[in-house]
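**Q** Listed after this line are the structures, all set down as structure tokens.
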Structure I
Amino acid sequence: MTMNTVRTMRSATHIAFDPFTPDTLLRLGSTTVVQALDRLVIGPCRPDPAEHARVRLSWWHSTEGWDQLYSPDIRWEPPVVVWVSASIVERVNLWRVCDWLRRIGLAHQDVFVLDFERIRPRGTPKEPLPPFDCTSSVSDHPDEILLERLAAAEPWPSARYDRAVSLWDEYVDPDPSRFIQSCVQGVEGFSELGPLWRFLSSLFPIKTDEGTLRLSRLDELLFTILSDQWLTPVAVLAHKSEAGVELRQWLSCTGDLFLEDRLAQWARHGSGAVARAAGQRPDREMVSSVYGLTDVGKRFRDSGLPQLSDAPALPIGGIEAYAPSSPWVLAKGGLVRL
């Protein structure tokens, strides 16, 4: 494809994975942009599109989602251009898109995946980048780069497209063995698997060499920041500590509202590890409640969990962390069944 075909490609159906890229594409002349905006690195995912859409809306406590991929109003006519950054959040969405386009009958030759490398967004502090990327956007790149990539776009080879579909199948499988193997061994053309596994592994409880069951790294960070003093989710998020810095890196993948959800899940759980009280602003998210760590929570943090059911379950892809019915724990770099 050459620059002479850019005008034709602007009339294609474009898919974007973040809130900023659609405006950029529309400004450059695209007429149809589909937003596939969902943070699939957290919460349940299902192989059937209708069931997937249902469980995602339930997970986000919403009746009307912002993810347009399965919308019946979209006319999927080739060519389709998929704009994807290095963000692991977008990469998982890319696998889902490849699966969906195949389901509706589009050949891989009609799909042009524009794959952008990680760069530091303009105006950000020159600090070390997190070990995984959840904040990149195609819109971080200059317009001229976007147009050059579009002009040079070619369909992925059939084998690479097949691998993307297979990764989605593995990710939504209730048995994570194949997906973990792909993450650990690597898959050609999908360098996001290593950073993605580093993030996902932080969500599972840990079984030590001595057999002790420990909190997941994410929950450990929460329990390190929480104390006898009441804290709003905003205060937890902004905590000035090493744990606070690390927590903010993890939450860059899930979104801030997940923090409030996770604290509320702990507060509702029967173990009594986290206490909750009404905040001063009941009408505002992230400050409507305050949370504190109980003596039970301190024991969980310092000595470990007696059993999986002592923590609220957390769905991830096709499985759940902390669920006795899905007893997968992190041990020696991989997931094993208790």
Structure II
Amino acid sequence: MPRGTDAWREGWALACNALTDAGCLGVGIGAAAAVVSRHDLFSTLAGRLRQPGPAGLRPRRPARAGSARDGYAAALEALAAGLDLGGARPEKGKVAVVGCFMDRNEGDHRGNVAELERMLRALGLEPASVWLSGRPHETLREARRAGAVLSLPHGREAARVLARRLGVSVVEAGLPFGLQATRRFVETLGREFGRGKQADAFIRRELDLVAPRLEWSVPHAFLNRRFVFAGDPHYGAAFAELIAELGGRTEVLDLPPHGLGPDAADLLVADTRVLERTRPRTAWLEFGFPCELTHFLKDEPFLGFPGALGFLSRAANEVSKGFCRRMLRT
């Protein structure tokens, strides 16, 4: 498992990969780029190494020890500090979203960007720019029109830097990953932007669509089931809350487990490296970075209310298949 500067460089590489025309300079991410290319079917990063491009992404400090999350956050902070914001004209109702963890250009994360923008528009807000979104570097400069910065967990410091440069306020929100987390996210937007009625109406409409579709899966796949989540704690805490709401329980591990026996859990949710290390005999669902075995050719978000439904659908299927495998072994 990568540790220290290797993991940090991988996070930096993910940020470079999420800017389709940015060169990546001065961080030695050749090995990291190879990992990203296996993780992202649509990566163009390998062809952009050491090239300035329209906008070279340079670290403000040398590569340092940390997680991939830290490297990604450092890249966002460098962008926030160095981006040309000339001609900034903040407009009320326009929002820059900073901290979207765009770890690949496939349908899961492209779908997440679209879902974030859909939720903002449902409340009468206009997304000026999403950091990062798999779009060209120039789209980041649209943040100069934002009247506020929405800060997500993977880019807190970058959001503060950008807001300070623009002279606008920062609204901090958690990840809309799961039903309750998405409700809180929308309620935060409604409260902070004076869109409370729109937020309440949106939540009701979404839950009216999602809740009936979960009725079959809850007793079969989630009630009294045991889950292990090994990976990014920003997602892990929300996953545990989501499973608890459906009657299950979760152990969240930021570091990978050493091994999982056949009865350790009904489902392990983990990235490729954890799966390779643990070789679980239990059911598993690949999620996080890197994710080399599971890919998405069309938009399939895991954020927002539809994203929660899609993610739970995948989890329920894997739990059910796990039951079948155990029956066949006995």
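Each reported figure results from applying straightforward, stated rules to the coordinates on display, with no laboratory input. Source: prediction; values computed, not measured. Cβ atoms are built from the backbone, for glycine too; each structure is taken alone.
**Q** Ranked by FRET efficiency 1/(1 + (r/R0)^6) of positions 73 and 249 (r between Cβ atoms, R0 = 41 Å, to 0.05), which of I, II sits at the highest value? List each step's numbers first, then the result.
**A** Working: I: 0.65; II: 0.85.
Once FRET efficiency 1/(1 + (r/R0)^6) of positions 73 and 249 (r between Cβ atoms, R0 = 41 Å, to 0.05) is worked out for each structure, II has the highest.
**Q** A value of 1.00 was derived for FRET efficiency 1/(1 + (r/R0)^6) of positions 145 and 169 (r between Cβ atoms, R0 = 30 Å, to 0.05); which structure in I, II was it taken from?
**A** This value belongs to structure II.
**Q** Could you tell me which structure in I, II was used to calculate mean projected area of the Cα convex hull in nm² as 16.0?
**A** Working: I: 18.0; II: 16.0.
Checking each candidate, the match is II.
**Q** Which one of I, II has helix-only ellipticity at 222 nm (-39500 (n - 2.57) for each DSSP H run of 4 or more, over all residues; to 500), as calculated from the coordinates, equal to -13500?
**A** Values: I: -11000; II: -13500.
The read-out was computed on structure II.
**Q** Could you figure out which one of I, II the value 0.30 for FRET efficiency 1/(1 + (r/R0)^6) of positions 65 and 217 (r between Cβ atoms, R0 = 35 Å, to 0.05) was computed from? Let's see the in-between values first.
**A** Numbers: I: 0.75; II: 0.30.
Only structure II yields this read-out.
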